[in-house]
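Asker: Each structure below appears as structure tokens.
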Structure 1
Amino acid sequence: MSQLPRGVHTIVYALFDAESRLDRHAMRRQIEVCIAQGAVGITTLGLATEVRHLSQEQQRQIIGWNVEDIAGRLPLGVTIFAPTPDEQIERIQHASIAGADWVILQAPASATDEASLVDV
């Protein structure tokens, strides 16, 4: 807890091309603009935007692109959202291996009330 994140950690969007495919160029440009504007960190797969709607493969692609584009210049946070705790653990491990610096862990989709959250 001695190294709490400070400053603006920009949450980047999943950007798509005219054929509804992830747009590599636009995603790279988004990272460069955030860095140029002074962000002190980047966070990807925002819960309010798209993480619930992207396939696991798309999520992995975005994490990989973000790690590549940031190239160690800033810390990268990744929102983790999955139906079960086991799937969350797998996604956390993937994000860590890929190069993420920290995660935002959302409640599993299978937990629909407080008692369910305690059980997981």
Structure 2
Amino acid sequence: MSVNLRKGLRFEKEAEKYLERQGLALLQSNYRCRFGEIDLIMLDRDSICFVEVRFRSSDRFGGASASITPAKQRKIVKAALCYLSQNQRLQKRAPRFDALLIQRQADSGELDFNWIENAFYAE
């Protein structure tokens, strides 16, 4: 396993714990299908949340949110539709596409979480 993959999985685990503290429940992590990957799939009351997790050590190149491009958003939406087609019991829940941006604070080195609900929409 590469260093970047291990680091990505570590931050996805941190994101999962953060969202669980906010009251969400994990359904699946690292869902993969032919259309793409979804980092976290979670339940939030009546919504099924498809969460893209992004970590950046600094905002020098636009920060974490700049890396969720329209092309990446389309892949996530297609993967979410694939997931829902395989999990019909969840199709009655409203889908939501969230982003959880994690950045290391320059002064303390601690992690800063920025959870954006409805970060983008399915077109």
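Asker: Out of 1, 2, which one gives 1.00 for FRET efficiency 1/(1 + (r/R0)^6) of positions 43 and 107 (r between Cβ atoms, R0 = 41 Å, to 0.05) as computed from the coordinates?
Answerer: Numbers: 1: 1.00; 2: 0.70.
That value comes from structure 1.
Asker: Also: State the single structure among 1, 2 that was used to calculate distance in nm of label points 7 Å out along Cα→Cβ at positions 35 and 83, giving 1.1.
Answerer: 2
Asker: Which structure, out of 1, 2, was P(r) over Cα pairs in 10 Å bins from 0, in percent, for residues 51-90 alone calculated from, if the result is 26, 38, 24, 11, 1?
Answerer: This value belongs to structure 2.
Asker: Given a computed value of 0.96 for Rg/Rh (Cα atoms, Kirkwood Rh), which structure among 1, 2 does it belong to?
Answerer: On the way: 1: 0.99; 2: 0.96.
Here the read-out was taken from 2.
Asker: To which of 1, 2 does the computed value -12500 (helix-only ellipticity at 222 nm (-39500 (n - 2.57) for each DSSP H run of 4 or more, over all residues; to 500)) belong?
Answerer: Derived from the structure labelled 1.
All of the numbers you see were taken from the coordinates with simple rules; none came from a lab. Note that the structure is predicted; figures quoted are calculated from it, not measured. Cβ atoms are built from the backbone, for glycine too; each structure is taken alone.
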